[in-house]
Structure 1
């Protein structure tokens, strides 16, 4: 089971990488992709290995294209990506790097514009008896979206935080009339978990098939674990 970042590979670019790394490019947005999305500029974008060692700090290589980022990373490797910038809520991702020079698709990576996304998250305060604690040194949140909403149900999904405590998962279905809480068997368009202790945050699920999953993120306080495009085995695009 992998967390898909929707990569597209292209021909090798010998000017941009050496034998040990590949160049990885793409736009970083200021929130989940919508018609009104802008880009993240002037921030910090890092890739780490499984031990937390820094692999590369991203750069914006084209002055005329702010928000277009480049990383130099080991090929075909599992990495942790962290995004942050002034006025943005930091986010953390898990991903697999491309085998050669590659591009992540626009919308695959984003931080969160505080002015837009804090009010969005705060509207869930009190849902499922969850009193949302503000992000900080001791608190992180999780925001996820399945690759195939029809295959998910709230009762099958569990989030465990860095202290080993299971969190309440709020799962929602988008309709033409707005959002409705998803029950077992309903499509799940996105899900949230708040008040998580930093550390290894895990999503665990058991689905018909059987198709079990577990994905872990080494989250820091103040970050949003971004679990978008989460795919079950066999659901890869």
Structure 2
């Protein structure tokens, strides 16, 4: 676990593996740190979101919702998460901060139920750390259920833990501040990019296209493009 996650757990009783019952509600300092690398990544890889349909998947209490003017205000902002309490907390906080949330639609549920999103409507989709806490099978469920909602020109970017080239192990200790260990078979999950790409490309209607550097201490930003 990275230091930021440890801080949240110590101060707010947040437990990643118990997320359905313990909503991920963060403080202003942690939100600002997330935004400091999420927003530049979105601007770099998506460009401006003005007038587009944007899906923020596994977004907790929606830290990106505060940054709509900087990212470009989406025509429609779908905020999806496992925990309705986290989403409600984010909406309440944004509204209190004077942010216009009239373009936002909340979708909660544990199995990536995107039925409320019209088919072929999403221009851009994003997740921070979501796939770091999901098994491969659950990732495939997410991708399979998301694909019909994506326009053919769209892309999905999700940060996840990608092992360094040439490394294949059950546990991997990352040399970051306060230490962190990822795993092949438990949360937080790591993946080898080449193997992960083969599975995604063969089992879904996405192609796993690129792995980019990201502002997270040890995660990469992986790009998923819809197959036409």
Structure 3
């Protein structure tokens, strides 16, 4: 299959994907409600679009192919494992570009209609949301190489909940323990950088540039792991 066909299939493989795009776009409208403070709407937008959206639309992106046995036909010439992974990831990135293009248009329209929300940080919010989207989508895609069906989304959501709950426990019980601080740094810099990106709001340009470079580096690292795992796996041709 050609790269374009793989990207197109990534978008059209499930009706649920289009539904999730519309659901998240609808949530943006709720962020303009008057009872949500100005300090919270931008991190909420980044969280919904950059974290939840890529997790759901990447569900089963490789797991379905592996379970059906179709992956055995795809990981052959002229499409090698690295090409297959990158075209799948590019399909998700293309969805992100389209989604965030619509999102910024919708946000500007809602701002003009309602008169609410300060859009001075809108450009950074959209860029930050897209970077987080790419990071989470790549991590979810890599996990999908290793698990069955659409369980990659469940693994990422449950894993994130466990990591955060563990940090909350350590912070409550052992706030000054060195391991608590080390664990926080691991979450902050090794996991999808939701905290780091949210903290970039209002920061100087250099700090934002470092955040961007960090997100790009994480995305590349997650993709490298995914390509490695995909190239090392043996795929049965029978359905799971």
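Quick notes on this structure:
- Look at distance in nm of label points 7 Å out along Cα→Cβ at positions 57 and 129 for each of 1, 2, 3: the largest one is in 1.
- Distance in nm of label points 7 Å out along Cα→Cβ at positions 33 and 105 derived as 2.6 - corresponding label from 1, 2, 3: 3
- Among 1, 2, 3, structure where relative contact order in percent (Cα under 8 Å, 6 or more apart) as derived comes to 32: 3
- If helix-only ellipticity at 222 nm (-39500 (n - 2.57) for each DSSP H run of 4 or more, over all residues; to 500) is computed and equals -9000, the structure in 1, 2, 3: 2
Taken together, the values in this text are just the output of simple stated rules run on the coordinates, not laboratory data. Remember, predicted model here, so these are calculated numbers, not experimental data. Cβ atoms are built from the backbone, for glycine too; each structure is taken alone.
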